[in-house]
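For reference, the structures are reproduced in the following blocks.
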Structure 1
């Protein structure tokens, strides 16, 4: 029974609990998260590690007036439960349910959307400056993970903290390392001394006294050098202090009393911004997640069907293994996603050539560019939604120099449960507009394999290969490598009534729709363009000249997408035809099962059949 949790309707109720009740409350919250996530799926280990931290945050600060920004939102499940969403928590990441990430449209307690990492400190500085401009009075707290703080954007923001002359509180939730008992005790004591108000006041007074004469200034300079040497040897504090932050920690992230003490000191300290270094255990309270936090970072929902075919990510990793075994000049770069890209086992076999650069997508791309200039063949394995963050680097550092880099763009299209922050629905719009960059979308796992080989060995240009999340279709994988001619489409079915040009995942759905049309007496030509850039417009125009009807299908936004590019090229030719494009309208796609979302947007076989039938009937 969740006796204590039943009494919590909003964060104000937390403040009424006694200190001795808090460990039991944390246990009840963890039980709620484990029970729910094992049924619905979601991000388990990271949220379990942040339960005590969340309780302490809401007891010390006064949200929603005080702004708490989570970076990334994986760690915010306890926050959702404690801010009036416990009854709806079973619907998280479910169709029409609450989001798996903080969402400003969902609750006043969610100060900032956080589906991409390393954004919290920038947002916090912005909120704090706005607070000062508006002559308001509230705290701004950025809770950033040790993974998120590897991103360059976090350091850009920290660099701005000092010059902005405002105060924020940064909580570094560090679950990537542990502290031995001896070091932990010493660090805790030193942290208390270093952050004590008397310490800071004494330091300021001492500076004035010693700086009043020449011998004193010399002594003060020597004392500062000794102090900095000791601090930098014992704790990594000088970096933060040089950036204008007072440093407090390390703090035991599972001792709520210690957390509250640290948070109160940071809240009440008015001299400058503060960084609190909190040590937590990922998966805390659930032994399987503590033992293997990577495995339990993301959990599949109960009742998930076993896969009958490998995932596209697995096919990518298997193909790279075959290529890397034969060529020591090929490397794979991943921005902190070795598990998601199925590279973990490959990393053991090629520890020097599977390169995890942390959550810094911009660096990953330009790092690859540097490698390519010196004869290495880099493959950048990255989710579509995260590739967006390196748009400038693709243009300026890769395409402009025409460097032969392969972008393995995982999770292209609708991803499902992670929702609008993770849907990969923009890449077919922004990638094809870049000169020198070839853009391909395989219809099945064998084509993915052959395109990877083609990009690495048969192309002198950069190439992006975009493939969907989830299981492949079960096509036969040809072990031998067969290069694919760049920019050439394939006619998979011929008919006189309509030309259907789908791309990527949609090709197989279009073939099924063509069979349904045949049952109604209409014959469709189905062309797999293979490439979104360059487009084989000659093959498409030849078919459209005959059928006079064109239907394009893509799992991408329609604006400046594949269909728009095809139709624009055809309109510059002397062809009369009627056309329609299926894809994502001008909106962000909410979370839900891929099959339901695809059906809603009409890009499954039923939607393609209905659109084609209507176009012909007109």
Structure 2
């Protein structure tokens, strides 16, 4: 090849992950290993028996499994690496769909050219599942060391300037100034230099409690061995310093000069969007209006978690915990108005909230199980409760369920005996509507009330599902209707989003299939967990699912959840409604490869269900 042709190929190759990690020398060696092949429509790959990597310069290839089912398509810039793995190549077929120009690189020359890059060599030595596992391992490690405190500086939230008193001022004068300012501490100075700090605790313990004269100099009760913080230190440093020194107030300095004070309360305020603090505030709320104000913080919390690289699993649990706290507080407010319940009951969350996989302000799904001692006249109380809570959640941004799966619907506010009948009918007669309800009500969690009511219903239900192979078969077929968009042609197969733009539906084409598979495995094995990751962990190594397959699905679930979390955070940041529709061009080329890996993992496990049933 002439130099101009080599340069053109080099420019094309170096932008394709993982070759973008190679040096110019590595790219040059790789390009020299390439031979160009032209193949015509109808031709079945590979053109020869030697293991090659194929990079499409122009044209299109279709990739089929051993059942002749289309798994994906390759177009310009895509890499067909299936022939690098002999075992995989024996069970698949790649067909040329149009006149195609290929850059073919023999496997041995490929591995030699990229040996300088561990990321590139790892990419071509691993299957899609292995690549995805490594990607999520790195993400998980990053999430462990990330926190809101480590990403904020003391300069962002300390109080300044520092409030000071002279060491010769009396304790009474100091206390009066603290009261006027609303401060819990004062910095004590002498000739303009800091010599100590005095807190309200010091006044109580070292003056009032022992009867010390309040006109004595404040220097007599101040703490002199004061630890300080530099304004450029992180909030995490502040927390560690406070913990190690057992101090609740730390003076802040800038280039050695006193500029302010930071307190434990300041740090809690800095964490105002933190789920734990938000739950604490919700528990103390006195009205629906206050709950509405607090729930408005949820989008900001989701944005923060996304920016900090929080695991999607942890984000889902945090937001679900807040929804649960809002629901419980609404129930408590309702009970304060309605009086005590006439008989024991359990308020249930269904769907993503029950699975602890909820993101900000999704629609609500809930129900009530009531003790069998309920009398007909008791329903008025429960109906009023349901209306109050459903309306309250709607006001807080958790809109009414489009399918009316809410406690305010008489059908989903029933006694334990009726719920037993519901589940028995759904399992014994798996009609389409029964399968739809199964996908909702087999994911239930008690939010408030007598948890034993749901426990008994779930125990009896699981005893039926583990022995009813017909129900599992119907549920499996129904679940397989949601398929990953693996028919790539020029890019991913896209659908119309709410904005009339072409996009990927991350929820229905990626996350929902994994949730459905995990539910089926759990019902088949009698596992009571409802969280998707927990279900997969508990069924791993059973006849339903191997350890390796469970790990692969968890990695795919976390990766897709992370993409969804970040995508929705971007929309929220821009003042838009969160959506599950994402344009794949909004992420990097390497992330698009990992996205394909995730879809391949899902497709493989779905194919296994089809073989089983």
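Throughout, read-outs are computed from the coordinates displayed, never taken from laboratory work. From a predicted model like this one, the values you see are computed outputs, not experimental measurements. Cβ atoms are built from the backbone, for glycine too; each structure is taken alone.
Can you tell which of 1, 2 yields 1.04 when Rg/Rh (Cα atoms, Kirkwood Rh) is derived from it? Don't skip to the end; give the middle numbers.
Numbers: 1: 1.04; 2: 1.08.
It was calculated from structure 1.
Taking mean projected area of the Cα convex hull in nm², for residues 311-366 alone as the criterion, the highest value among 1, 2 goes to 2. Taking distance in nm of label points 7 Å out along Cα→Cβ at positions 343 and 591 as the criterion, the top structure among 1, 2 is 2, with the largest value. So helix-only ellipticity at 222 nm (-39500 (n - 2.57) for each DSSP H run of 4 or more, over all residues; to 500), computed for just one structure, reads -14500; which one of 1, 2 is that? Derived from 2, not from the others. Out of 1, 2, which structure matches 25.0, 80 when Rg and Dmax of the Cα atoms in Å, for residues 159-470 alone is calculated? Matching structure: 1.
Given a computed value of -0.54, -1.38 for log10 I(q)/I(0) by the Debye sum over Cα atoms at q = 0.14, 0.25 Å⁻¹, for residues 7-94 alone, which structure among 1, 2 does it belong to? Intermediate results must be reported in sequence, preceding the final value.
Numbers: 1: -0.44, -1.42; 2: -0.54, -1.38.
This figure was derived from 2.
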